[in-house]
Each structure stands twice: as C-alpha cells, then as structure tokens.
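Some structures are shown below for you to check.
Values in this text are rule-based calculations from the coordinates and carry no lab data. Values in this document were obtained by computation on a predicted structure and should not be read as measured data. Cβ atoms are built from the backbone, for glycine too; each structure is taken alone.
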Structure I
Amino acid sequence: MTFPKGFLWGGATAANQSEGAYLTDGKGLSTADVMTASSATKERINTRTVKEGLLYPSHVAVDHYGHFKEDIALFAEMGFKAYRMSINWTRIFPNGDDETANEAGLKHYDAVFDECRKYGIEPVVTISHYETPLALVDKYESWLNRKTVDFFVKYCETLFNRYKGKVKYWLTFNEINCMSIMPWLAGGIVNTDEQSLMQAAYHQFVASAKAVELGHQIDPNFEIGMMYGGLFSYPNSCDPDDIRANTEFTNKMLFYCDVMCRGYYPASKLKEFERDNIQILKEHGDDEILRKGTVDFIGFSYYFTLVVGKNSNLAFDHGSVNTGYTNAFLPKSDWGATIDPQGLRYALNTLYDRYQKPLMIEENGYGAVDKVEEDGSIHDPYRIDYLREHIKEMKKAVEIDGIPVIGYTTWGCIDIISAGTGEMKKRYGFIYVDADDEGNGTFARSRKDSFFWYKKVIESNGEDLD
C-alpha cells in the first residue's frame, strides 16, 4: 500500500460558500456577504453593504447549515476519513469585537462536529476562510489594525476551548498568500498598495503564531497548520531572465510559508522592503512570537500551474489567476485553468524540499457544468479523470519521492458556490445540489458517478483508481 493506514481521504468546503443562512441564529455580516454574483466574464463586486436588488450568493449558498446532517451522512457513505470545513467567524463573534461569543453559533458547530464523530470523520477546521467580520473592516480597517490580532486570538481561544476533544486538525487562515492578489477575500483589505498588504499580512502572521502557541497550551494534541493558496509556476523558457522572474515569483508567494514555517522573514523579502521603502510596524516581542508559533504542517490547494517570464504581470482575472503567459503543453478547463496532474507532484516536492513539514492537500478539484439526465443520473467522467490522474501523481510523490502526505481532501465534495465567480454552475462536487446561479431550486442532493468512484478509491486506500 502506498498510503498509510489512517490516511485522511475526504473532501473540503468553506462556510461562506456552502452554509447560507447568512443572518440565522445571530450571525453577523462578513466580507463574503457583500460580494455579488458574477461569471467567467464578469468580476465579483464588493458593495461594502448589502444592497437591495443585488444577488449575494453567500446568503443562501447550498444551505449546508440546514442540510449538514444529510450532507455528512453522504460523506460517510463515500467513506470519508476527514472533512475539511471552516467555521464562519461571524457565527461566533457577529461583529468580531464582541465581549461574549454567540452561543447559538457555538452550538451549531458542536452539532456538526458531533455528526462527523458519529461516522468516524475527522474534522479539519479552517478558522478564517475568506470571511472577515464586516464590522472589523468598518471600525478598524480590518487587518491593517493591530487590534484585529487580539480579536482573532480571542476567537481562536474560544474555539480551542469549546471544541477540544472534537477537533484535532486546525488551519489558521485559508490561502494566506492571497493577500497579495485578492486582499478583500483574504482579509477584508480595501487598500491595494504594497505597504498596506504587507502590514495586513504581518498582523495575520502574528495572529497565527499566537494562535498556534495558545492552541498547543490548551491541547498538546492539536495539530495546527497553515494553508497556502497553491500558486506554483514554471519558467517560460531557459532564458536566464525568465528563470530569474520565476524564482522571484516563487519567493513572493512562498514567503508566506517561510514566515509561518520558519518563524522569520527571508532575507530577500527584507531587502525588497528596503528597496520599496516598506516599513512594517511591529511591537516588542513579535520576533519571538513568530519564532515560537510556527505551524505543525502545511495544507495547500492545488488546481493548476502557471507560467512566469520576464514580462509577467500577475493579476486576478475573472475568477482565475493570470500571468500573461500560457502553457502550450497543457489543456485547460472551461474556466481557463490549466490541467496539470504532474504539477501536483512538483508542488509536493517543492514544499517538502523547502520546509520538511508534513503536507496535506486541502483542495484539489475540477469545476465544470454537470448535466442531469432524464433518469436523474449525472455522468461526470471528466471529474473522475482529473482526480484519478492527480491521485496517481500524489502516489508517486509518496512512493518514489518519499514525501510525507497525511491527507487529501478534494475541493467542493458537495456542489457549492464558487469563490472566484459566485456561480453554482461551476460545480466541483461528488454530490449534486439542485440550485442555480440565482439561488433557486429544491436544494435536493443526488449522487454523481464520481461519488461511487471516490468511494471505491477510499475503500482501497487509493489503490483502485479505475
């Protein structure tokens, strides 16, 4: 067997993309709740407040809040060993700076974790996944203000104490490096100048480090990791300028991992700050906090690879990342993402060679339009093919390269709204949800062909991929 007994096979969702019930049981507004719907040709808009007449996909999503028992039962039917999910910060502290936690929100996640435990499913919980309390943005400028560190740590302390014994695996921030390309999603940051982005990222680093140390004090059995938004790239050519540009891009993205895994800023980043006159405001003792609060493992997402060259111009373009270069050797999905299974092995080697920490693939999946046949069946061979080829490359990384991969949770194990576009038609799940881009439908759940395929994969511990 390639994978060890207890390997964490499963699937992943995010609260703001799945739960809906956006004001239920005392929940406050988050940054996700003011993001409008869009498409592959139209950007999502941050309206800063909820405006009448506009469609906000997070408000209904797929009503996982009301269907979680049914959904987790379906995960269990597939044989999930892990469910990577997130807690919606504003269900616990509606305004972010509240004196006391919202008990109704805490009880909801108690019920979710109890349901997971009933089936032997290990929750892997992201503490902040693309949803910052909107009140923190309005009152404090979100992560630009040092006070937000304390609000986050209080939130973490509440979760750690409440769910000790129910949750072992934690991730502090989802895809933290997306602060550099999608600052509103990553932390409710409106300003896009580099000084602001780097100060906000610094505060998240400090907050994460404090949370790691606190979590280990509350329960030494906690495994607390980081989440890297998997931007991995190849140089455009063997032109030395292209090689240099790709190295610089890699360092720009992986510096987030450098800080969270090593506990200090790399020299190249400090020299960049000098050149660009970026001044990071610190408090006494911060350097020690970063050193002591390094993460236990690295979680990361992997969907595609990029090509970077001397004329690259990184941008977030209509729900996807664009560098200005394309890879002629790779096919693309309907949403323009390259399909590169071998890149997953490359990514695993890149991260382990650099940090020597256990790795968990938290997101990997294929977004596509699925058709429901007259008999109710849903044939998605494209999704099965995509996942099969990626699992093969993960197996090679473990078996041939010796990479310690501890888990694999596919993205959108049940259909959810897209973070990039807010669409429902861009589906990733093994489980189909009867809902459209406008939030209409019965929300009934049904099994796709990939549901039965993935069940077989898990039963065989990754050996039967046919």
Structure II
Amino acid sequence: MKNRIIITAIFALLTISFNSCKKGFLNSPPYGQSTSADFWRNADDAIAASNALYSFLGDEYLFAHTEQTWDICSDDQWRAGDHPEDQAIEEFTYEPSNVQLNDSWSRKYEVISRANAVLINVPGIDMDQTLKNRILGEAYFVRGLIYWQFYKIYGQVPVITEADVINNDFNKPKASLDSMHKRIEEDFLKAADLLQLQNDAANIGRATKGSAWGYLTKFYVYLENWPKAIEYGNNVITGPYALAPSFGDNFTPATKNNPEMLFSIQCTEGWTENVTSIYSAPRPWGGWGFNEPIKDLEDEFEENDPRLTYTMGKIGDVIDIGGSSGPTEVYPGLTNTGYFFRKYVSWRPDGGLDNNMNIPLLRAADVYLLVAEAKIRSSQNGDAEINAVRSRNGLADVENATMTELMHERRVELAGENERHQDLMRWDRAGIIDLPAHYAIDRGPWKPGRTFVVPKNYLFPLPQRQIDLSNGTLVQNPDFD
C-alpha cells in the first residue's frame, strides 16, 4: 500500500501538466487536483490515467520537435532555425554536453513513469475487463514506443519497469542490448494482445492493435528478423488499415484520422498546440522555419509524382495561407533553401496556422514498404507491397524490385517523417550502402559533405548531464568518453 500511495502521488503531480483536447478521447475533466487518497478508485480514474499517457507526447521537446531533430543528419534537409546545438548534430560533431541530447531524456522517462503507474494500479481497479485491457494495452504500447525511441537514438539506456518503481530502484545502469530488445518486444506484443483492432469515434487517436503491429514490424526489420517482420506487417496489410485514397489525406486536417494513420499525436485547435507545424512553417507565414528540405530531395521524386507537392512547398507553388493573403505564391527568400515541409502545415481560412493538424508517427504505407524490404532482403518478391504504395499515387508498377527501388520509395514516401537517417544507418550496417561515402557528397550550399564515423556515429552520446546525475552508474557510449 505504501508503494501504491507513493506512485499515486507522483502520478497526481504528473497529471498537473495534462492538457485535454476538446474533441475525441481527450475530452476529460482536470485531474491535476487528485491526491493519493482519491485516485485509482474506478474506471474514470483509469481513463484519466490513460489520457495522461498521450498528453505529453506532443510536448515541444519530445515528438513535436526534438525527436524530429535526429533526422537533420540525413541527406533530405538542412537544420535551418536558430538553435546552434543543431549544427553539431547535423555535422556529426556533437559532444555529450550538447543540450539537444538532454532535452527529451527526462520527458521520455516521465512518460514511462506514467505508463508504469497505470500498469501498477489499474489491475487492482474493479471495472469492465474490456476497458481495463485496453487501458493496460495503451500503457504497454506507450512504454514500448518510448523505449523504441531511446533505442534508436542512444542504443542502451536504463530500463525502468513496474518492479523497479515498487522497489524504488531508479538509478540503474544501462540495460544490455538483449534486455532493450526484450523490453521493446514484450511491451509491443502485450499491447497488440490487449488493444482494440479499431477504436470507436469517441476514442479515435488511441493506440490500436495496428499501432503495435506496425512498430513490431519496424522493430523486427531493424533486427533483420524477416519472418517476424513479414508476419506482423501482414497483420497490418490485411487488417482494417487501408492506405488512404490520396497520399495527401494523411496531411489534411479533415482526413487526418483515416485508417492508414496507425498512430499520430492528436491535436485540436484551441486546446492543443501543434508545435511540429510551427517549426515546419516558414517564418513569414507564421512558423519558425526549421528543418528545411533541400533540392537533392526534390530531385529524388519521379516526374508527376503527386507526393512532391504534398510533401514540400517550393518556389512557384501557390498555397492558400488564408486570411487576407489567400492563395499566395512561394517566393524566393521565403525560406533559406527554397523549400519547406508542407506535409506538416496547414492554414486556417481566416489566416494563421491550423492546429487541427495531427503529428503523424506511423502510417500503414511505412509498414507496406518494411514488408517489401523484408521480402527483398530474404530473397522474396516485394513488388506487391511497393506497387500498392506507388499505385495510389498513379505511378507505374515496378517489376522484380531490388533494394534500389525500395530505398527510393521509402525516401519519397516518408520524406520528413523522421525515418531517412535511421534507414541509411541500418542499410550501412547491412553493407547495402557506404554511408560515410554517401554523407561525404557535397549536395550544395545547405548540405556540404560531412564526416560520418563508423561505428561511432551510429549512436548519439548519452547526455553528460544524466551521467553526472547518476554518480557514475551510467556509462557513456563508446567513442564519446
């Protein structure tokens, strides 16, 4: 009971920062005033706790911005913005003291803390079992998602689970790679078992089985477990997660929650601020102008590929930015590179950025292409999955696709969605590309050649601040000591 009260008190403090959306599953009264004496009583408290799992994901220093920073290393974009620490990340000259490395660390562990609190306390609540299962599934999913993000960025970090919380064991060393893999896999598998196949209209945006299956597919591709990647990817492909009729439907407020969107951070005008949209929009048009695409990315698109227009705003495009401006041409000097990621940005008819845009994290199209890759790399044919993605864009089918076609398709389909740098690194590890040579290429004034060191730059260093706080328990990643 003592431990339960402690966790309840911690959770009550965390929920103070919970911002509820006006529509959908985040429509909830404020629970910031809850205390250890009157929380975890019933289904309403469990629902409030599950809502709080999601409320922090859109924080500026989590998925809304900081997690997007890891892809400025890629060949798709220039960092732009006014954060000097980003230059070091883009140029592979970062050190453990880089403040960007630390920005999301504590926020990730706060989300993990919320998930652990749900997993400790909700099983003891007398409530409908179906609802209980869904809430527990959400906690496993969100915890798995955060450890997955940790794994991609740092490789190994301390793993904190329910038992550690109960035993007050928080200053832990980095988990082994096997332990990291086990934690991520088990959390997503448990989530897939407990979550709903689809959610009703009142719960749109919550994780589903498809969300967990999609991340399991990605996880198994990273581990080169091709049979498992194909198995769980096919669960998505044959499930109720059809590709949207138009690529642009995924990046339009009115159709943002279509079946293809396996998981996204929900945003509603007047209740939640879509910081990703603010960072992506050009400064003269209401944004902050970060992470600008470069011409090298535009050149990757095939002629008449409609994804280019939805993905990137470029000089000469006419875009309706609302208000008195209305349809306005993208002019030279609007951005530094001449481009911006349009897929994250929309404007209200009366002017100003439309905060009804969601922040997409995982789409079924990504899973289709992961299954295609798993098939190609295991000497099978991945044409069906690649062509499903291409055909909805009116592009000709490929035949006997190789990794060349697969790599092209992933680049143009997922541009700006925080996949490119990670894709390139795993293809380098597999010997499919030479990443140091690839990143040494001069791609113009906004992306000159850079030095990528193998294996050092496969991972980012652990934040020096966290190592200092651990009093020696945390050990820095290799080559950053």
| When mean count of other Cβ atoms within 10 Å over residues 215-222 is computed for each of I, II, the largest belongs to | II
| FRET efficiency 1/(1 + (r/R0)^6) of positions 47 and 415 (r between Cβ atoms, R0 = 30 Å, to 0.05) computed as 0.25: which structure among I, II? | II
| message | Tell me which structure, out of I, II, gives 16.0 once mean count of other Cβ atoms within 10 Å over residues 119-126 is calculated. | response | II
| note | Output 0.15 (FRET efficiency 1/(1 + (r/R0)^6) of positions 39 and 383 (r between Cβ atoms, R0 = 41 Å, to 0.05), calculated) maps, among I, II, to structure II
